[in-house]
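Asks: Multiple structures are listed underneath, in structure tokens.
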Structure P
Amino acid sequence: MPTIERVAEGCILGEGPHWDASTQSLFLVDVPGRQILKYTPSTNKLTKAPVEKQPSFIIPVEGKINEFVISQGNELVVVFWDGETEDVKILQNISKVATSVEIPNYFNDAKCDSSGRLWTGTVSIAADIFKTQPLGTLYSVDATKQLKSHVDKIYVSNGIAFNDKIKKMFYVDSLGGGVDQFDFDVTTATISNRIPWFDLQKLGIPGIVDGMTIDSDGNLWVAVSRGSRVLKIDGYKAQTLLDTINFPTQKVTSVAFGGANLDELYVTTGHMVYDETKPRDPAAGAIYRVTGLGVKGIPAVNFRLSV
């Protein structure tokens, strides 16, 4: 039976968890709080540092100490952060996309494939998320900082996971209904043959699909925002739910395997309403750890950047 622990508090909207094996710590972001965070389980310490614009992910740069690629609104940048202080320094700009007051456009979730290539998409979320128009694009960014577009007309670009064994990429457009599958060639950075893989509405599951990860068996773990749950879905058979983990808060945002053996599932959450006049629900915005799942994740891949 899985055990759910609330291990840290304090995010308005926790997102983009990434387990760093070298430091045995979890990196994540608070999107509207405009902060990058580091949680170290061995000391139960949560460190926060402010950034200029809202981030949606933080991923270490391969071979570099204390360097990370993060999003800042419509920009991708490399920053230096020691994980202990509030001092964050931008080292270089990677890329940016067009944005405007009328049509705000900013990066959302991201993952690196096994070659260290970054995949991330954009979104233009309306005040009412369900009125969001399909103005987003899914991109990849290689070691030379080349930004390549792959899919357009996306509502809310979100979770990404790769299965190299079967040459597939799984992808979430949060308002697209669920999880889609692509054929994936890691060598050429091409995706094709998009098919629906898991549809919440067809299976009567409430909520919106959000962040996602994959375990060593090839099954997917998907956070369901406004649904108070994480789903384990079959990575080989479409429309197949294997398990459900329920949480005491509605906005479950993303997931990442961590721990020394990669057998702990870290889960980020957020507040449904950003109203500071109301008492804060301690269950909302917390970081959770789930143990006893009987599965392991695969090591998270860092961003590889040419010198």
Structure Q
Amino acid sequence: MREELAQAWEEALEGLVLHQNRQVLYLNPKAAELLGVNREKVVGKPLLLTLRDHRLEALALHGGERRLLVRGRTLWARALPGRLFLLDETTLQKRLHDLEEAAHLLAHELRTPLAGIGPLLEALTPKNAQEKEVLDLLKGEVARLSRLVQDLSFTRTGSKRTFPLEELWPRLERLLAERLSGRQVEVDLPHTAHTDPEALFQILLNLLDNALKYGQDPIRLLSRKEGGGLFLEVRDGGPPLPDYETLFLPGRRGFQGGLGQGLGLYLVRRLARSLGGEAYARREEGENVFGVLLPLN
């Protein structure tokens, strides 16, 4: 087993440096590549000669996690006692940059047609109650699309107001009606929030949409206040997932984490941060939990 483990690290895509008393005991080929050193020459030598970066040395000695630019590479470094793990995120960071550039371009292209649709809808006069209901629905969706265009730029936040969270549910229920049919969904939103309601609506829409696509019943949408923060969570009864954090990266699709063009959870995190909060995911009490924490003040 020990030989198989050693061979696995020799072939790993993640760098590993083992050290003791500031001396290098081992580093795998990937670590040597990322650090730009000859591992046969640095084993047994001072740790700093291998890392060649005081920030990496401090991290290795004191522990923690940090993203660093090291010799032209973006490295995510994680340090445990005697071990330093290195992951090359250069391609990922470029991908995120390209994604934001594309989002800016898309937002720019969508603003003009949306600006024209709104006045056209306002000019229509409904002839009966049914037509008025449809027209109001169209106006609401145009407003939501306009808000999405703003969110795509990741720069603007809408006006905040205090409102009961339960007022968002009828809109969510209407937009997700087809997916909600036949599903066991529990809603418990007893709190009020002081934030941008459109941004929060989009957050909950994305979380519920993913739960309905990939989660298992029962699905629960709930809010709670704790420690000076407002938590809004979508929980489902599906099996544990191997990794929750990577689902917030662009190109991850749904709760199962399959590769794809999914942006839902990525946008959830960006929107949560624009509101001064954070998005998170974890396994808790037999449920998959995806939620956001927003400041009460």
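Asks: If mean count of other Cβ atoms within 10 Å over residues 52-59 is computed to be 16.2, which of P, Q is the source?
Replies: Checking each candidate, the match is Q.
Asks: Taking 46, 22, 17 as the value of semi-axes √(5λ) of the Cα gyration tensor in Å derived from one of the structures shown (P, Q), identify that structure.
Replies: Computed on structure Q.
Asks: Follow-up. For which of the structures P, Q does the calculation of P(r) over Cα pairs in 5 Å bins from 0, in percent, for residues 36-171 alone return 2, 9, 18, 21, 19, 15, 10, 5, 1, 0?
Replies: The structure behind it is P.
Asks: Further, regarding this structure: Can you spot which of P, Q the value 17 was calculated from, given it is relative contact order in percent (Cα under 8 Å, 6 or more apart)?
Replies: P
Asks: Right, something else. Given that distance in nm of label points 7 Å out along Cα→Cβ at positions 20 and 212, derived from a single structure, equals 5.7, which label among P, Q identifies that structure?
Replies: Numbers: P: 2.7; Q: 5.7.
It must be structure Q, since only it matches.
Asks: Here is a further query. A value of -14000 was derived for helix-only ellipticity at 222 nm (-39500 (n - 2.57) for each DSSP H run of 4 or more, over all residues; to 500); which structure in P, Q was it taken from?
Replies: Q
Asks: Another question about this same structure. So FRET efficiency 1/(1 + (r/R0)^6) of positions 92 and 164 (r between Cβ atoms, R0 = 30 Å, to 0.05), computed for just one structure, reads 0.15; which one of P, Q is that?
Replies: This figure was derived from Q.
Asks: Check the numbers for distance in nm of label points 7 Å out along Cα→Cβ at positions 204 and 236 across P, Q and tell me which is largest.
Replies: The structure with the largest value is P.
Every number here is computed from the coordinates shown, using simple stated rules; none is lab data. Being a predicted model, the structure only gives us computed values, none of them experimental. Cβ atoms are built from the backbone, for glycine too; each structure is taken alone.
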